[in-house]
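A.B. asks: Input: structures, listed below.
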Structure I
Amino acid sequence: MPLVRLVVIFWALPILMLLGCQRHRPIVLSTFRTSLEGRTEGQRHNALKAVRAINGAVIPPNETFSFNSRVGSWTRERGFVRAPVSLGGVLVPSWGGGVCQVSTTLYVAALLAGLEVSERHSHAVAPSYVPTGMDAAVAYGVADLKLRNPFQFPVQVRCMVEGNQIVCQVIGLMTSKQERERKRIRFQLKRELVSPMQVRLWRLHFYDGKLVRRELCNESSYLQSQ
């Protein structure tokens, strides 16, 4: 059997086992991108490793995804390198620098898809690759990003690097009936500036084009960059 075919079967097997014999279609629920412009070679290297680790992850209904469990520890033995991270606004080299851009990109994609966020942390200093309040800092063993699938269908994380951008998508694996219902639902994010260094992030829920709910996602405070 050709190698390409084997890879496709291996990648799709968890989904096929999860869905059984029902006919499900992959539907893009959300897409979010962040730019790699200005990132160092080490940050790009670590980000790419995290991208590859989370790509293809399937979250069954009512189950929770852990970013740290999926990516693992950021050690030299596992192929990560030292790269700049912000500690109190000061850039210092540390193992896995750059991984937070992947967790941030996934965080926003998850919010736009309607996933629940059970754990999220802000950076001490707001990163430049995303609007304030929309970041998600991670540190293995210390701070995680955890996402829960509240839907009656499984979702899949797709993450890749396209040109100079990290792209995260959340894919719903739905029946035709679920797809028709989902088309009536839309999510939108809105930032509210509380003070120059404090922001609230709201998720707006729309049904048939009408706003039906405002949900507070987080309220984040940041230090000024040095």
Structure II
Amino acid sequence: MSTPSSILILEDSRMSALLLVKTLQQEGFTFEHKIVDNEKDLDQVLSEASFDLVLSDYYMPELDCGLALQKTRSRNPDIPFVIVSGKIGEETVVEMMRKGATDFVMKDRMDRLVPVVHRELRNIQSLRERQNTQERLRRTEEQFRGFVSTILEVIPDGLLVLDGKRNPFLINASFHQIVRRYAAELGYSEDELRELLIKRSLEQVESLQSQSKKGAIELRIERKSQPRRKDSEN
């Protein structure tokens, strides 16, 4: 990997843990690591650091693998959790996978560990890049909204901005003031007049676009017609 990763190793055998480290280093992985073998130390390292991958033994006298999975996922729901253990029953493997373990590698099949680690580190890196991109887009959109809102509020005329689906995206204070001022006078509720203004504006814009024209539009809103009263019967 081009950038150092951070791997948490849950293993009660120091020799087995160091074998994992040596195996990955010999395959060209560059990473930092922590080795933990009990629940207290697990809580501490999870509160102090974040990790890209967890490699966990299943049988540990002072740390339950299922609890370790739960604790690491409560801190980071996306972190890959790979069980690297000796022989365990198929039902146990299935149960751990059901609880959210990412993969299982037998200790006597260390040749399979390398591609699994490659895959999971690549996946978590891609996921975080997507998350970072989405966060940057969200912040940019918020900044854009704030900028446009500021511009709209200093414009004395009523103004609204529609999104790609032609729904109101931003509406300035002057537009709301116009609606409040004239709704009752024209015989509409505020919601009715707002919808009518948007509808008429779209019709005018579409008309200009169909004629390949540009320019200002003028809206004339007639007073809402009132239903005729029936003459009372004598």
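Just so it is clear, none of the values below were taken in a lab; they were calculated from the coordinates. Remember, it's a predicted structure, so these values are computed and weren't measured experimentally. Cβ atoms are built from the backbone, for glycine too; each structure is taken alone.
A.B. asks: Assign the value -17500, calculated as helix-only ellipticity at 222 nm (-39500 (n - 2.57) for each DSSP H run of 4 or more, over all residues; to 500), to the correct structure from I, II. Don't skip to the answer; put the middle values down first.
C.D. replies: Details: I: -8000; II: -17500.
The correct label is II.
A.B. asks: Shifting gears a bit: Where does the value 32 come from, among I, II, when percent of Cα pairs over 22 Å apart, for residues 53-132 alone is the thing being computed?
C.D. replies: Here the read-out was taken from I.
A.B. asks: Right, another one. If FRET efficiency 1/(1 + (r/R0)^6) of positions 29 and 197 (r between Cβ atoms, R0 = 35 Å, to 0.05) comes out at 0.60 when worked out from the coordinates, which of I, II was used? Walk me through the numbers before you get to the answer.
C.D. replies: On the way: I: 0.60; II: 0.05.
Traced to structure I.
A.B. asks: Which structure, out of I, II, was relative contact order in percent (Cα under 8 Å, 6 or more apart) calculated from, if the result is 11? Walk me through the intermediate numbers first.
C.D. replies: Working: I: 24; II: 11.
Value 11 for relative contact order in percent (Cα under 8 Å, 6 or more apart) corresponds to II out of I, II.
A.B. asks: Say we calculate distance in nm of label points 7 Å out along Cα→Cβ at positions 45 and 69 for every structure; which of I, II gives the highest result?
C.D. replies: On the way: I: 3.0; II: 1.9.
Top value of distance in nm of label points 7 Å out along Cα→Cβ at positions 45 and 69, among I, II, belongs to structure I.
A.B. asks: Still on this structure: Of the structures labelled I, II, which one yields 2.8 when distance in nm of label points 7 Å out along Cα→Cβ at positions 181 and 213 is computed from its coordinates?
C.D. replies: Details: I: 1.4; II: 2.8.
It must be structure II, since only it matches.
A.B. asks: If Kirkwood radius over Cα pairs in Å comes out at 18.5 when worked out from the coordinates, which of I, II was used?
C.D. replies: Values: I: 18.5; II: 23.7.
Answer by label: I.
A.B. asks: Given 2.1 as the derived value for distance in nm of label points 7 Å out along Cα→Cβ at positions 141 and 157, which of the supplied structures I, II does it correspond to? Spell out each step's value before the answer.
C.D. replies: Working: I: 2.1; II: 2.9.
It traces back to I.
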